[in-house]
Each structure stands twice: as C-alpha cells, then as structure tokens.
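Participant: Take a look at the structures below.
Bear in mind that the values in this text are calculations on the coordinates, not laboratory data. All values derive from a computational prediction rather than experimental measurement. Cβ atoms are built from the backbone, for glycine too; each structure is taken alone.
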Structure P
Amino acid sequence: MFDMPVEELTEWQKYDLIYTRIALQNPEIVFCVQPFKSAEVALRIHIMELLERFLSRGIPVVMMAVNLADSLALADRLLRVGRGGRIQEYHREEFAELPVNTPWLYLYQEK
C-alpha cells in the first residue's frame, strides 16, 4: 500500500495507514473524535480492533462520540459532560444502569 497514491487506497487501507502511523509515534494518549462515524459494521469492528491495539500497549484512548453503543464496547468508564460543565462518571460495572436517553435527552427538551 505504500507505493500507491493515498487517493487509490481503500477505506480500510486508509484506516490501517493512519492508525499504524499513530502507533509508530508511540503516543502517551490517543484522542479520537467520533471514530465510528459513517462506518459500516465490518469497518466498525476493524476500527475497534485498531483501537484495542493501543489499549493492549497501555496507551489510553479517549473517544469523543455521540454513539454510545460503539464507544462503550471498548470503554472502561464514561464521562458525561452536561450543560454548564457538570460531569458525571460511570464505570464499566455501572453501564447497565445508564438511562436509555443518555446523553441526548437535554438536546431535545424544550426550554
């Protein structure tokens, strides 16, 4: 894949290239903004595997995401930041207790 123009790479190859490059930099922490957005199911699983590689090397991964279903599969805790900066922290064993509307309810409430 390294002798091809980036435009010719498949979507999977682009993810592999980006996450491998990040891994080679040996970061202290990795931040991902909506890593699963617009990805089909098979690609989501692949992205999850790529992120798990960081975790297996002891590199923390912070995901800023709206879709909890994908994010909680990897998470060991969830920080919910509400209006006014109020922060709620949930640990993995508490995920089953999360309200169904987490974290979107306040976006739809009328003022």
Structure Q
Amino acid sequence: MIWHLAVHPDRQRQGIASSLLEAAERQARESGLVRVEAWTRDDAHVQRWYERHGFTQIDSYLHVYLERDDLRAFDGELRLVKAFAHYTGDEPEEIRRRYLRVHDDVLYEKRL
C-alpha cells in the first residue's frame, strides 16, 4: 500500500518519484507480492501519474468533512464539533452540493 509518495517541489519533474516507485515495486516483487495499491485524493495530475505508471482505478468514495452547522441535529448533551464521513451511495453530486468540503478518495491498483 502506498500511502504517501511525494517529492519536494524544488525537485519535481526529475524522475525521483518514478525511481522511488520502481524501487518499491522491485522490493515488493522480491518479497513475493503480486499487487500494489495506492490511495489518492481528487488531484487529477496525481491520478494521471499513477495511470501512466500502470495503475488502474478500482474503487473510490467521497470523503466528506462535516462542519458544526451540519451537525446541529446532534445538539444536546452530545456536542460534536467536527467530523468526517465516507459516502459510497449513488448520489455523489447531491453530497457535493450539500457539503462545502468533499474530496474523492480513489484506490488504484497495479498488478506486478
């Protein structure tokens, strides 16, 4: 599972991330793994990077941040301040309209 793969902005576009991925894939193969997963948010350039490196999108959900006003129904002795939720339903555009901060969390897979 790749959780984070980042290169300092001053060093981007020099092949560093690709080299790191190649090294990780080599180690994974040597360890007998047959697949690698990578989760990313709704950054189109990051998603394109994974796709260029042989990854395929296999799943996604909406990561929804709820603010105080979204949680008023819980007022009383339970006082929620903030929360987040994962939405996997069939109306993602409604969720995007209803809440201010919504991100796509996307799962990519690469078979080794």
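Participant: Ranked by distance in nm of label points 7 Å out along Cα→Cβ at positions 28 and 44, which of P, Q sits at the highest value? Spell out each step's value before the answer.
Facilitator: Working: P: 3.3; Q: 2.6.
Ranking P, Q on distance in nm of label points 7 Å out along Cα→Cβ at positions 28 and 44, first place is P.
Participant: Ranked by FRET efficiency 1/(1 + (r/R0)^6) of positions 12 and 76 (r between Cβ atoms, R0 = 41 Å, to 0.05), which of P, Q sits at the highest value? Don't jump to the answer; show the numbers that get you there.
Facilitator: Working: P: 0.95; Q: 0.25.
Structure P comes out on top.
Participant: May I pose another question? Suppose you compute relative contact order in percent (Cα under 8 Å, 6 or more apart) for every structure in P, Q: which one lands on 19? Show your work: numbers first, answer last.
Facilitator: Details: P: 19; Q: 37.
Derived from the structure labelled P.
Participant: With log10 I(q)/I(0) by the Debye sum over Cα atoms at q = 0.20, 0.22, 0.29 Å⁻¹, for residues 4-67 alone coming out at -0.94, -1.07, -1.41, pick the structure among P, Q it was computed from. Could the numbers behind the result be given before it?
Facilitator: On the way: P: -0.83, -0.98, -1.37; Q: -0.94, -1.07, -1.41.
The read-out was computed on structure Q.
Participant: Where does the value -8000 come from, among P, Q, when helix-only ellipticity at 222 nm (-39500 (n - 2.57) for each DSSP H run of 4 or more, over all residues; to 500) is the thing being computed?
Facilitator: On the way: P: -11000; Q: -8000.
Of the options listed, only Q reproduces it.
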